[in-house]
Structures are given as C-alpha cells and as structure tokens.
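Participant: As structure tokens, here come the structures.
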Structure I
Amino acid sequence: MSDAISFRPMTEADIETVLKVEYAAFSHPWTRGTFLDSIKSYDCWVMFEGNQQVGHGVINVILDEAHLLNITVKPESQGRGLGLRLLEHLMQRALQLKAGECFLEVRASNETAYRLYERYGFNEIGRRRDYYPAVGGREDALVMACTLID
C-alpha cells in the first residue's frame with residue numbers, strides 16, 4: 001500500500017461509487033435504497049487509498065452494542081490488509097459511540113471474511129439457518145461477537 005489510507009463519513013454523493021464496489025464484491029449486494037436508509041440511521045463510512053474510494057462499512061450502535069452491518073473492499077484491492085484497516089476503523093467508531101461489544105453475521109461460505117473477523121478477535125457464537133439469499137436457494141449465516149477494548 002503506497003498511498004495513505006483515509007476514512008470519512010459516507011454521504012449521498014458517495015452512493016454511485018459505493019454501489020459499484022458493492023456490486024463488484026457480492027453476488028447479493030445491498031441496494032441503493034438500503035444505503036440511502038443506512039446513511040440516515042447508522043454510522044456509515046467510506047475508505048480511500050489516496051484519492052480512490054476502495055471500501056465502505058456500516059455499523060449500528062444501540063446503547064452498548066454495535067452490529068457490523070456491512071463491510072466491503074473493492075475486489076481488486078483485496079488481499080492487502082485493507083479489510084482489516086476498515087474493520088479496525090469501524091470498531092474504533094463503535095468504541096467512540098460507547099459500544100462494549102460488536103456482533104455480526106457472515107455467510108458460512110465466506111471463509112476469507114470469517115478469518116478476518118477471527119483475526120480481529122471475533123468468535124463464532126451461533127448460526128442463523130437460511131439467513132442469506134444465495135444462488136440456488138438460501139445460505140446460513142454464522143453469528144460472531146467480539147468484546148471491544150479501547
């Protein structure tokens with residue numbers, strides 16, 4: 001990574017690029033409406049490498065619990081530690097918003113994301129059967145949790 005990594009809050013002006021990244025990264029991406037609703041209700045961030053938008057993330061904090069709702073890195077930028085940088089930023093935001101614990105769901109088939117979350121300190125605590133739409137049916141979600149430490 002030669003260029004500096006930076007973050008800023010997501011705005012409606014970011015949605016076109018966010019959707020390009022989202023649609024490139026996932027078989028069942030979030031929609032424009034979901035992101036527009038999220039900007040109004042949740043803590044939404046975009047990540048830049050230099051001046052290029054390379055990722056985004058969304059967390060929801062209620063009282064002392066955070067829920068990681070979306071974390072996405074542009075496919076061609078993956079494998080260089082950017083996912084961990086984005087996750088660290090989102091967890092710092094959760095701490096700033098007074099969360100002591102974070103929860104998330106991850107597709108059972110998404111081993112790369114599962115390893116990223118484990119590396120950060122998340123542990124698997126459950127399974128939601130048929131949670132995600134998938135090609136040819138539904139897919140289970142693994143539920144993970146992490147205690148946030150300042």
Structure II
Amino acid sequence: MKIAIIMGSISDLPVMQDAIDILKSFGIETITDIVSAHRTPEKLFDFSKNAHLRGISVIIAGAGGAAHLPGMVASMSPLPVIGVPVKSSNSIDGWDSILSILQMPGGVPVATVALNGAKNAGILAAQIVGAHDPSVLERIISYKESLKEAVSKSALGLQ
C-alpha cells in the first residue's frame with residue numbers, strides 16, 4: 001500500500017516533509033508530488049480520478065491560501081483524503097486554509113488536521129492503512145507506546 005502526499009506548491013514542502021518522515025519511519029511507501037488545483041487542473045483531475053488505480057490507499061493533500069486542493073481531490077477520488085492546512089505567505093494567519101479544508105459540503109469529506117499538522121496527517125494515514133495491515137498496526141502500537149514512555153520519563157524528571 002502506498003500513501004500519496006501532494007501539495008499545491010513547492011513552498012508547502014517544509015510542512016509536508018513531516019508526513020513523509022513519519023510515514024517512512026513506519027515503513028510505508030510514499031509518493032510525493034506537486035498538484036496545484038489552480039495552476040495544473042488537468043493534472044489534478046488525472047491524479048484524483050486514478051490514484052486508486054495506481055495502488056494508493058490514502059491521499060494527504062496540503063495546501064495554503066485558498067486551499068482548494070484537498071476538497072477538489074476528495075470530490076473526484078474514492079480514497080480517504082486528509083487535508084493539511086498550510087500557513088502560507090499570503091495566508092490570513094492560516095484561517096483561510098483551515099476553513100477551506102474543514103468546511104466541506106456533505107458528501108465530500110476531508111479529514112482535516114491542525115494548521116501545519118502534516119505529522120498528524122501521516123499518523124492518521126498510517127492508522128487507516130493499519131486497520132487492514134497487521135504489520136503497520138504493530139508499528140502504530142509501538143509508536144504510541146513510545147509516546148507514553150516519553151511522557152513518563154518527562155514526569156519522572158519533575159520529581
């Protein structure tokens with residue numbers, strides 16, 4: 001199973017890299033591409049309509065500003081789409097991106113993570129894959145245990 005990580009522009013890569021990194025740590029194959037909803041609509045249509053035919057199981061789409069990419073992909077793809085609102089240079093503190101991705105109409109869901117929350121998008125995508133892949137599920141369980149251990153170590157440091 002592969003997870004696609006797409007973004008509207010190369011300027012989104014520093015944020016989206018967190019999704020790439022966490023998925024690689026789980027041993028999940030990723031493909032990464034730039035697919036602009038506004039500048040490359042034909043590519044957007046082809047990607048969205050055919051991603052499931054290319055072995056992709058989940059799509060993570062990051063976008064800033066108007067942030068149409070996740071919703072447009074979700075409107076055409078049968079796959080789960082996770083939107084990452086990106087605070088861009090032309091953004092209104094990121095709220096424009098958040099609301100564009102979050103406020104989807106009924107029938108076209110996009111799971112939405114926090115502003116610049118690509119790491120959580122990667123974890124959520126891995127959990128979706130893990131629901132059907134026992135080896136990924138085990139890696140998620142191990143990761144969650146490591147979070148618990150880190151908190152316990154921090155708490156001990158306070159005593």
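Participant: Identify the structure, out of I, II, from whose coordinates helix-only ellipticity at 222 nm (-39500 (n - 2.57) for each DSSP H run of 4 or more, over all residues; to 500) was calculated to give -15500. Could the numbers behind the result be given before it?
Facilitator: Values: I: -9500; II: -15500.
Matching structure: II.
Participant: Given a computed value of 23 for relative contact order in percent (Cα under 8 Å, 6 or more apart), which structure among I, II does it belong to? Don't jump to the answer; show the numbers that get you there.
Facilitator: Numbers: I: 19; II: 23.
The value was obtained from structure II.
Participant: Quick one: P(r) over Cα pairs in 5 Å bins from 0, in percent, for residues 54-101 alone came out at 5, 24, 29, 19, 13, 8, 3, 0 when computed from one of I, II, so which one is it? Could the numbers behind the result be given before it?
Facilitator: Details: I: 5, 24, 29, 19, 13, 8, 3, 0; II: 5, 27, 28, 18, 12, 7, 3, 0.
Of the structures listed, the value fits I.
Participant: Which structure, out of I, II, was Cα Rg over 2.2 N^0.38 Å calculated from, if the result is 0.99?
Facilitator: I
Any read-out appearing in this document is the output of simple, stated calculations on the displayed coordinates, not a laboratory observation. The model shown is predicted, which means the values in this text are computed figures rather than measured ones.
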